[in-house]
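In the part that follows, the structures are each spelled out as structure tokens.
Only the coordinates and a few stated rules stand behind these numbers; no lab work does. In this text, all values refer to a predicted model and were calculated from it rather than measured experimentally. Cβ atoms are built from the backbone, for glycine too; each structure is taken alone.
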Structure 1
Amino acid sequence: MKALRPILLLLAVSLALAACNTVQGMGKDIKKAGEKIEDTAR
């Protein structure tokens, strides 16, 4: 059981970092889409 804890901790940290990158990328995509809409409206 003690050997399993570091592996689970590493897995949890990896998933958290991957989620942050995904959310950041999604924010950039939404921003670009908004810019395109603004350009079209002009």
Structure 2
Amino acid sequence: MHYPHKISKRHRVRHIGFRSRMRTSLGRKMINRKRRVGRKVQVV
């Protein structure tokens, strides 16, 4: 039986976490887009 690829939580947070999104302009755009639609911003 093969197990799915296990990515570490730290690695995941550093790449797709809230703070890493806020670092880039595109990430900030994405978060603002979600906020405009009315979503709670829970990135990870």
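What to note about this one:
- Structure responsible for -17500, with helix-only ellipticity at 222 nm (-39500 (n - 2.57) for each DSSP H run of 4 or more, over all residues; to 500) calculated and labels 1, 2 on offer: 2
- Taking distance in nm of label points 7 Å out along Cα→Cβ at positions 16 and 32 as the criterion, the top structure among 1, 2 is 1, with the largest value.
- Ranked by volume of the Cα convex hull per residue in Å³, structures 1, 2 are led by 2, which has the greatest value.
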